[in-house]
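Some structures are shown below for you to check.
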Structure P
Amino acid sequence: MGFRTALSKGLLNMSEVKQELKAQVELFHKLTGHLPPHMDGHQHIHVLPEVRHVFAEVLEEYGIKYTRVPIEPGLHNCEWIPPSLMDFYLGVEEDSFNTVDVFTRHGIRWPDIYIGLSTMGKNMSVSNIWSAIDAAIVEFTSKAPSPAHLMPQSRTVTIELMVHPGYPSVPSLGGCGEGPDDFSQSWERLHELQTLIKPELQSHYKTRNIQLCSFKDL
């Protein structure tokens, strides 16, 4: 039974979820010697009802400043995404909108722009990444203050590009609790890796004055 199903059936105890979250943070600290600068949930479960509250409490308790809020500009216009997958994405989007106030109250931050649902797996290409970035920036700037109250020129716009580069997992090894899922075992992870290291993509970043960084750099 998946996490979402268990939650919908009322089978999860949020105190136990919180205990598990804290245990994972503690293990990360033990293994690396420092706390994570960023934390989110597999398949965006951190924005689910009930979970979002204990998740935010744990991040605030440990001083973890950043998370992910998967609201992607232009998602509704992505006709290449299969209907069943789009339904899942739109559910994630709705949960994310309902999570914003919770995270804000706990002092948790996230990048200005999130991209990744429309460019995931086989849909990742240099052109798709740039189309997603361009569309997101247009939407972001359209919501910016009026010209009389523009942000300083030094204002940096942050964008999270969600990616899953790597190699196909071997059945029974890896994964999150029940072994690797279909995506983890597919060629699509390798496809993402090969796309992300293409010289033309790196050249685009340089031309557009985009600096790659991690959450600890923010």
Structure Q
Amino acid sequence: MLAAGEPGSALVQWLRLPVAERHAGDGLTDDLVAGVVRYAARPNETAMIGATLAARLGLERLWSVDDHSADTPDGDDPAAAKAYGDAITRAWDNPATRERLAADTRFMAGLAQPGGVLAYYRWLNAPDAPMLAFRSDFGAALVERSPIQAGRRYVGYWETRNLRMVANIRDVLGRYPGMRLLAIVGASHKGYYEAYLNQMHDVRLTDTAAFLR
């Protein structure tokens, strides 16, 4: 899994080993072991939630869905890249963004308190969160009026990226009919995931509120 560029799945395999067997050997060098250990210690949901849960459930791997194949190079003209970035930054300067940042700051400040992490996740997964993200980001970009149509280009990229991510999810679900799947993704993707997956036959979404208690 390490050679395939799948550190999350490599960590699943590592965590499934008895503690006494988590050492170099059988082609796993000291450097590779150190890399897995460092990855396990990183504060990110793939390692802390995805790999840990998969190992606990006896699963063999995680499934990566975001290959960033929708990304395109900035081009050779620095001025054009700056104009694009400036236009998107101006679009993001709006009341919804300030509302979102204020709430994020408030919840982040309480992470160390009892229940703080779950409170943060509840806010990120609240029913109105996707619309706030849209108003502050993609919706604002759609109505910006730069001559280069930066906002429309940005939203085109974003929708394409999410479509490909959801297509990869649907591919996995199609391989294992009836399975349950936990998708771990940035909060701004959630509304798009739900919109696209709700169009799929044989896919039923479950509200995360039932689990974030």
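Taking distance in nm of label points 7 Å out along Cα→Cβ at positions 133 and 157 as the criterion, the top structure among P, Q is Q, with the largest value.
Please state which of the structures P, Q yields 19.1 when mean count of other Cβ atoms within 10 Å over residues 109-116 is computed from it. Source structure for this number: P.
Each of structures P, Q was scored by distance in nm of label points 7 Å out along Cα→Cβ at positions 21 and 45; the highest score is held by Q. If we compute FRET efficiency 1/(1 + (r/R0)^6) of positions 53 and 197 (r between Cβ atoms, R0 = 30 Å, to 0.05) for structures P, Q, which one ends up with the highest value? Biggest value here belongs to Q. Could you tell me which structure in P, Q was used to calculate helix-only ellipticity at 222 nm (-39500 (n - 2.57) for each DSSP H run of 4 or more, over all residues; to 500) as -16000? Here the read-out was taken from Q.
Match the computed value 61, 45, 41 of Cα extents along the principal axes in Å to one of the structures P, Q, and report its label. Source structure: Q.
For the set P, Q, ranking by mean count of other Cβ atoms within 10 Å over residues 93-100 places P highest. Once mean count of other Cβ atoms within 10 Å over residues 5-12 is computed for every structure in P, Q, the highest value turns out to be that of Q.
Each value in this text was obtained by applying a stated rule to the coordinates, not by laboratory testing. Quick caveat: nothing in here was measured; it's all calculated off a predicted structure. Cβ atoms are built from the backbone, for glycine too; each structure is taken alone.
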